[in-house]
1. Given a value of -13500 for helix-only ellipticity at 222 nm (-39500 (n - 2.57) for each DSSP H run of 4 or more, over all residues; to 500), point me to the structure among P, Q it was derived from.
2. With distance in nm of label points 7 Å out along Cα→Cβ at positions 123 and 251 computed per structure, which member of P, Q shows the largest figure?
3. For the read-out distance in nm of label points 7 Å out along Cα→Cβ at positions 67 and 259, a value of 7.3 was computed from one structure; give its label from P, Q.
4. To which of P, Q does the computed value 22 (relative contact order in percent (Cα under 8 Å, 6 or more apart)) belong?
5. Taking percent of Cα pairs over 35 Å apart from the coordinates of each of P, Q, which one would give 43?
6. Give the label, chosen from P, Q, of the structure having the highest value of Cα Rg over 2.2 N^0.38 Å, for residues 75-114 alone.
7. Can you rank P, Q by distance in nm of label points 7 Å out along Cα→Cβ at positions 171 and 283 and just name the one with the largest value?
Structure P
Amino acid sequence: MITDLEELERTAAWLPAETERLAAALDRHPDYRVLRSLPPLDYLPRFAPEGRERTAIVLDIETTSLDHRTGKIIEVALCPVRFDRRGRITGIGKTQSWLEDPGEPLEPAIERLTGLSDAELAGQRIDDDAVLGLLKGADVMIAHHCAFDALWIEARYPDIAGKPWACSLKDIDWAAHGVESRKLGHLLAELCGWFNARHRAAADVEALVALLASPLPGGRSGMAELLISASKPGWLVSATGAPFEVKDRLKARGYRWSPERKCWWIEVRQAALEAETDWLAADAQCRSPDIRKISWRERHR
């Protein structure tokens with residue numbers, strides 16, 4: 001098993017030797033950069049555990065719409081990953097995926113987005129017992145857009161509601177690592193030198209596992225950085241009582257509208273809380289915001 005990422009990149013052992021020799025020669029030229037295909041999970045670096053091991057489930061879903069209240073899940077993919085007290089990946093399980101027939105034709109836009117067709121889904125059914133068993137056994141769930149995945153998963157599997165979620169899209173400060181785009185494919189290319197030619201749920205899960213197994217410019221692995229950030233509490237600040245005419249200022253600052261609570265809200269960390277309440281009072285005419293502490297058991301819902 002290869003345990004050093006630089007050695008993995010140098011050898012690209014999952015690629016034909018002659019092709020890799022040519023690619024490596026081109027890669028040494030200062031005017032070129034060669035991207036390699038995503039390595040199989042068996043080739044990803046992992047470590048001997050230090051301290052207690054825990055389990056994360058890395059997951060991705062495809063759906064018939066953006067609304068979890070009216071749409072249906074048509075594909076789910078999961079991969080169990082073990083990690084130690086330092087947040088380093090110590091083991092990677094098998095990726096499993098299931099399809100499900102929604103009982104109605106897919107919209108053309110959904111077919112284009114997911115790469116799935118009515119013929120592929122016909123008669124298919126997700127094994128809910130298997131999925132729920134994996135989710136129940138996890139200490140944390142990980143997705144690249146938890147604000148989407150968590151709502152759908154908890155609506156279908158309410159038994160796991162309240163478990164921690166970590167979002168690789170938002171819980172890592174990618175800009176601080178010199179990366180402008182947070183899209184998974186861009187992160188893989190910029191930080192790892194890999195590309196993912198497949199675009200189904202299982203392929204995206206394995207792409208995310210590969211990103212989390214890789215070291216970031218600061219030295220920590222993506223997994224360690226994600227867990228450290230996601231596990232810290234935050235403060236949900238709701239601009240209750242803010243007048244209608246300041247909505248554009250709130251939106252520009254990153255506030256989101258909650259139809260259920262009928263107010264604009266944002267999450268900030270402890271260090272930014274005082275500055276946020278000062279801004280609300282001075283620029284949004286909101287001197288009594290609702291402030292609530294939240295953890296990764298509530299975040300992204």
Structure Q
Amino acid sequence: MRLRHIEVFHAIYTTGSVTQAAHILHISQPAVSKALAHAEQQLGFELFQRDKNKLIPTPEAQALFPEIEQLYRQLHSVNTLADNLQRHDEGVIDIAITPALGFTVIPQAIAQFQKRFPKVAFRIQTIHNDEAMQALVERQCELALLFASPNFPGVETVAVAETSIVLMYPKALLPHSPAAIELAELAELPLIGIGDSGPMGQLLWQQLQGVGVHPSSTVQVDTYFVAARLVAEGLGVCPLDQLTAIGNPDNQVGVAQLLPELAVPIRALHLNSRPLNKLSQAFLQQVTATIKAIHN
């Protein structure tokens with residue numbers, strides 16, 4: 001059966017009428033009848049029997065329908081994907097982000113993006129790196145934005161920007177308000193530890209080990225926002241990404257650059273089987289521009 005035969009068969013089977021099938025397919029009734037006759041000729045058996053003004057599926061048609069229905073659904077998915085790839089100014093962007101990007105980057109990026117594309121809607125969720133693969137495979141999101149994302153099979157990675165790890169500290173603890181601090185100096189400071197901070201935390205830990213620093217923490221948290229608030233209460237210092245520091249300003253808190261500088265890439269992930277449409281590509285460009293503007 002050809003593609004046109006499948007469309008005609010499905011329309012007649014679900015409506016029971018050549019007239020209704022023609023209406024659904026936006027073609028004439030003679031065109032529907034001709035396509036049906038051609039399909040039956042190729043198959044070598046009847047698909048429908050006439051009963052007054054209705055077409056009754058034959059046993060052969062009933063046996064074919066489950067497979068035809070599956071093909072029809074796949075065809076609809078292909079058409080939807082093609083439409084999304086072509087669409088420029090409207091649609092829905094499903095995105096999962098690391099929580100740190102939710103303070104300033106994504107809100108500002110969306111605000112700027114919707115000035116250009118006011119019809120675009122967003123669905124946003126926060127995830128950690130180890131949840132990204134499941135979220136993509138289960139279609140919970142179209143793309144994921146993460147720090148130093150790992151490589152996953154079947155997933156394409158797009159470089160978006162980079163940030164750096166800085167040190168948030170209580171000004172009461174370091175009244176000279178240093179603009180930069182050597183990693184080795186962390187050994188002498190009360191440290192708020194990030195228990196499960198993914199690749200960024202692993203990068204910091206490796207660098208600390210490299211300079212012979214083995215810090216111990218009296219407070220452990222798993223969220224950068226909570227860590228920032230603990231710093232504001234004077235409970236210790238905390239190394240975290242610059243975007244979180246910028247997104248959580250406090251008069252009692254200072255921010256110092258760590259030396260040597262530790263750069264952290266920000267990447268977007270999507271399934272190879274689900275290429276980003278032009279709308280999502282444009283949004284990633286906006287995210288890149290927003291991060292650069294925030295850093296400046």
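1. On the way: P: -9000; Q: -13500.
Clearly, the read-out refers to Q.
2. Greatest value across P, Q: structure P.
3. Working: P: 0.6; Q: 7.3.
The value was obtained from structure Q.
4. Details: P: 17; Q: 22.
For relative contact order in percent (Cα under 8 Å, 6 or more apart), the value 22 is produced by structure Q.
5. Working: P: 27; Q: 43.
Answer for the origin of the read-out: Q.
6. Values: P: 1.83; Q: 1.55.
Biggest value here belongs to P.
7. Values: P: 2.8; Q: 3.8.
When distance in nm of label points 7 Å out along Cα→Cβ at positions 171 and 283 is computed for each of P, Q, structure Q gives the biggest number.
Since every read-out is calculated from the coordinates, none of them should be taken as a lab result. Here the structure is a predicted model, which means the values were calculated and not measured. Cβ atoms are built from the backbone, for glycine too; each structure is taken alone.
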